[in-house]
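K.L.:
The data blocks that follow each hold one structure.
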Structure I
Amino acid sequence: MNRTDAIIDKQSSSAPPSEIQRFISRPQFSIRHTRCEGCEFHLHSHSAFTVTAILAGRMTTTIGAESFDLSAGQIALTDANQNHSASASAVEFVSIAISPILVGEMVIETGLARASAEINFRARAVTDEAITAVSHQLVEEMAALSPGHEAMLDALARQMVIHLLRHHFTVRESARIELSRAGPVDRRLRRAIEFMHDNYGRELALEEIASAAYLSEYHFARVFKQITGLTPHTYLANIRLERARKLLSETLLPISQIAAMVGYQSQSHFTKIFKATTGVTPGAFREVMSASNR
């Protein structure tokens, strides 16, 4: 199996028969299909736009400053780098994380704006039969793994993005937006964001990050939080966790080494943070990944 198209499919013999954890990671999007008796995700964020469709049961989620009780047929929409948390019991959901780079490419292809566009969701919780239908199709493709499933998943993801651009995204052209490896970002922060992506594996002081943007610590921290909704420390932690998921998926490096490579001084601290945000330990993530590649 191509390691850029990694799939996890776990139905543990010790878990209830109805419990499912499936993950698929593609270069510009990832998908999680979960059916479980209970789950909790501590406050965190992703560099991707996230669409979470509830297929059965209920989920309580907080996105930014708003809280929602979602049931089957409802969808949570989370902007890139927006803080969110969730808890649920007896729930089934599909979560699609879409790279801002893919969204930016589709904005240009559809003629909605140039590359320098600010893109945000209009609402945080919606009911949309089209998104629910595509989510069910994604589940079927992930479960069946029929010939050509990679192409189908790519097509469904692009279909999802076009639908979001038509109905749920607000796209505004902005002279303040520039492209970076994280997608469109505010030009005042681009240098600092690039610097964090280049140096996430070592200790980074706020002064050092701010210097990359040619700003004082105080002004940089204030502007960064105002623009992204996150502190620089939280943004850096998200870069590290995303890199860790990639290393766990695509390499056989020991977990302790991966923890060190992404800037954690101890494996136990890394494991705690990883589980709090993903719902599984790095070891479990690695175990089911290995099983799916046999």
Structure II
Amino acid sequence: MTEIKAPGKWIKQIGAHWPLADAARQVLTVRVEGLELLLPLAAERADEDDEYVHQLRVATRRSDAALEVFESCLSPKRYRKTRRCLKRVRRAANDARECDVHRTLLEADRAAAEPALSDVLGRVMSQLDEERRTAQLAIGEAAERYPVQRLRRSREKLVDAAREPDSRLRLIDRADELIPAMLAGVRAAATSDLTAFDSVHELRLTCKRLRYAIEVFRACFSAGFDALYDNLGRLQEQLGDINDSHELRRRVETWAAANTTGDAADARPAIGFYEQRLAQQARAFVASWEDGGRDDFFCTLDQLGLQVPQS
């Protein structure tokens, strides 16, 4: 497996009291530069290691989070152009990464399944492989649209144009502004009806956005941040497992609906298999949530809020 990782998870060179525009230039340079490294690898060498696609998707998300954090420092034109680029690349990487994750899960399920279920999962995997090839073409098209030289020029223009909206603003000031609002959004999602899949999905997404943002502000947090960050990650992984089962059930349903040769009837055991797994995971999550998980999570949010020093 490749050792290449999307750069910029932690930006160690910056401090909490750096001028906001200086922090913007440093963070955006490191994070957006990741596309220049990973897009060609994902386009040309994904067959060697699917981690290239995974890290490309991570790079687009980290870059997008940085753009949100530093939007006030950026030229509106450059901000919009960069976001359009990130959106196109992320969409292509999302489709390919979803196929890779689903294939890994389907392979494991098929290996442990009874023959009838194994046969259906094998046919679903055949369709999945076709989708994966199409997704790879989309990554190739993105790489052609955004060659490394173009990405580099765009990044340099974005960074060079970064300006402070107010010379008194520091990175900590932006943390004071953004983090409480994001914590409130996560708290709102966490107080919704988490027996409903849509609510679970929204909580997962808000946690993900929060994690990518607070990575930028690592220098603004005091001791104990790492444990709180890991707590968010563990919840996100648990919710991600629920989402995977939901998407696999939907994938089997989509496969069955596209076939007219009796496959719809054959698919019922597979659909039931994932429905059962989804129900079990959802029940386990709700039980753990009600048995102290909710309180622990809200404690994590409270401590994150308290850890950002007031500027």
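K.L.:
So Kirkwood radius over Cα pairs in Å, computed for just one structure, reads 19.8; which one of I, II is that?
P.N.:
On the way: I: 19.8; II: 21.2.
Of the options listed, only I reproduces it.
K.L.:
Among the shown structures I, II, from which was the value 1.07 of Rg/Rh (Cα atoms, Kirkwood Rh), for residues 113-184 alone calculated? It would help to have the intermediate numbers written out before the result.
P.N.:
Details: I: 1.07; II: 1.34.
Source structure: I.
K.L.:
Given a computed value of 0.70 for FRET efficiency 1/(1 + (r/R0)^6) of positions 121 and 273 (r between Cβ atoms, R0 = 30 Å, to 0.05), which structure among I, II does it belong to?
P.N.:
Working: I: 0.70; II: 1.00.
Answer for the origin of the read-out: I.
K.L.:
From I, II, which structure was helix-only ellipticity at 222 nm (-39500 (n - 2.57) for each DSSP H run of 4 or more, over all residues; to 500) = -26500 calculated on? Intermediate values should be presented prior to the final figure.
P.N.:
Working: I: -13500; II: -26500.
Source structure for this number: II.
K.L.:
Rank structures I, II by relative contact order in percent (Cα under 8 Å, 6 or more apart) and report only the one at the top, that is, the highest. Write down the numbers at each step before the final one.
P.N.:
Working: I: 17; II: 24.
Top value of relative contact order in percent (Cα under 8 Å, 6 or more apart) goes to structure II.
Any read-out appearing in this document is the output of simple, stated calculations on the displayed coordinates, not a laboratory observation. None of the values given here were measured: they were computed from a predicted structure. Cβ atoms are built from the backbone, for glycine too; each structure is taken alone.
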